[in-house]
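The following blocks contain the structures, represented as structure tokens.
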Structure I
Amino acid sequence: MACPLTQNYTTKDCLETAGVASWYITPFSNMLTAVLTANVVTAITKTVAFKTIAQEIEQGNWTYTGTGAVANGSHAYDWQALIKMVGLNTLDQEEIQLILKNKCVLIAVMQNGDAWMLGREFGSTGIDSAFNSGTALNDFIGTDVTVKGRGTMPAKKVDPTILAGLLTP
């Protein structure tokens, strides 16, 4: 039996397309502010434009886990994102190298249009990348990039009306 702790909780219909439609990504040092209004990111100031990485349906994903310690009152949210970069070319290889070398902020735009920010507080770190050439006609050919981070709060929803402005300098 569900035990909601917040008001206006409604049961969600889980029959929708899952996964990340695209990622917005930028170096952590580029994001100057991310303003929260009613627990939603409503404005972002930055020094350069975000980049986008499109995802095939139901491939890219992210997860987070919250943990708390009652004894000392601490809590943390650990998250992990899987970015799938389809194909093999020199530009993708350069981008992967930059992701692994820099602290980043990610925004996951879900298949349903919702957007969620990861790394708002402390950034995130590229952990590894793995290329797969595939062996059959319909196999995935490309690179999986794993990015991880930690914060004192869960992922924050991003107002979708500000996304287009992130792509301009």
Structure II
Amino acid sequence: MAKAKYPLEALLDVRYYREDNAKKSLNNTKREKQEAEEEIVALQKELQAYQIWRVQEEDRRYKEILGTVRTLVELDALKVDIAKLMIQENRLEENIEKAKANLILKIETLEVAKTVLFNAQKDTMKICAHKDLWKIDAQKEEARLEDVEMEEFKPKQVNEFED
């Protein structure tokens, strides 16, 4: 007797597909989080290097004018240049803050992806459990039909005492 096909096989395939997509999404989100963390580290290193350079640059510029006669316009230009250096440092600090905000977003997205994967796995397990129960019922039904078929099959009785 031919085995019956599970009626919800298409739904099970969809559940496996969703679970695979959720796994891929989780892996992508983990990678994006890692990249965001690496970006913060890189920006912090850049800021540290810039801060060291800025202090050295300020010292160099002040030493350059020390003991020389400068006009107020030249001194104002120096002040503006030094202020520009500070503005650049502030921009680098803002970039770090933006990267930290991005990391928080990536962490939240990662938690959502974990929840989506958990729900997809749970949905898949429900259908798999149903399929297992369906298989048991199908085997019982198949065995019952075989028994019924055996009961219906009766060999011809030969009457031994025919006259």
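What follows draws every value from the coordinates through simple rules; no lab data is involved. For clarity, every value in this text was computed on a predicted model and none was experimentally measured. Cβ atoms are built from the backbone, for glycine too; each structure is taken alone.
Before moving on, here are some points about what is shown:
- With Cα Rg over 2.2 N^0.38 Å, for residues 23-110 alone derived as 1.30, matching label from I, II: I
- Structure responsible for 12.7, with Kirkwood radius over Cα pairs in Å, for residues 103-150 alone calculated and labels I, II on offer: I
- Of the structures I, II, the one that -0.81 was derived from, the read-out being log10 I(q)/I(0) by the Debye sum over Cα atoms at q = 0.12 Å⁻¹: II
- Identity of the structure behind -32000 (criterion: helix-only ellipticity at 222 nm (-39500 (n - 2.57) for each DSSP H run of 4 or more, over all residues; to 500), calculated), options I, II: II
- Structure (I, II) behind the derived value 49 of relative contact order in percent (Cα under 8 Å, 6 or more apart): II
- Here distance in nm of label points 7 Å out along Cα→Cβ at positions 47 and 119 was derived from just one of the structures I, II, and that gives 3.6; the source is II.
- Top of I, II by FRET efficiency 1/(1 + (r/R0)^6) of positions 39 and 71 (r between Cβ atoms, R0 = 25 Å, to 0.05), largest first: I
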